[in-house]
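Take a look at the structures listed below.
Only the coordinates and a few stated rules stand behind these numbers; no lab work does. Just so it is clear, the model here is predicted, and its values are computed rather than measured. Cβ atoms are built from the backbone, for glycine too; each structure is taken alone.
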Structure P
Amino acid sequence: MTVMVQVYVRLIQEGRRTLESVPENLREEVEKELNQGAEQT
């Protein structure tokens, strides 16, 4: 996971960004990380 993916994941979790606002080239990986985090909680 790149630093930018981590940044976007955190911003989405904090409610400061939406998945739609993530650049398309990172969106798939950000969505995957968000889904993995949801499975762990």
Structure Q
Amino acid sequence: MFFQPKEKFGIVAITNGCNITDDTGYNASLKAIGNILYKEIIK
């Protein structure tokens, strides 16, 4: 789940429990999904 209070939007993505992390500790799949949703829907 990601929420941006200044711009008043949020993104919720549900996966099957994949736990692949990148070098920053975030779930790589959820990070990619969040970026795609932001670029295609919000921006």
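For this structure, a couple of remarks:
- At a computed 5, 28, 38, 23, 6, 1 (P(r) over Cα pairs in 5 Å bins from 0, in percent), which of P, Q: P
- Entry that produces 8.9 once mean count of other Cβ atoms within 10 Å over residues 3-10 is calculated, selected from P, Q: Q
- Entry that produces -22000 once helix-only ellipticity at 222 nm (-39500 (n - 2.57) for each DSSP H run of 4 or more, over all residues; to 500) is calculated, selected from P, Q: P
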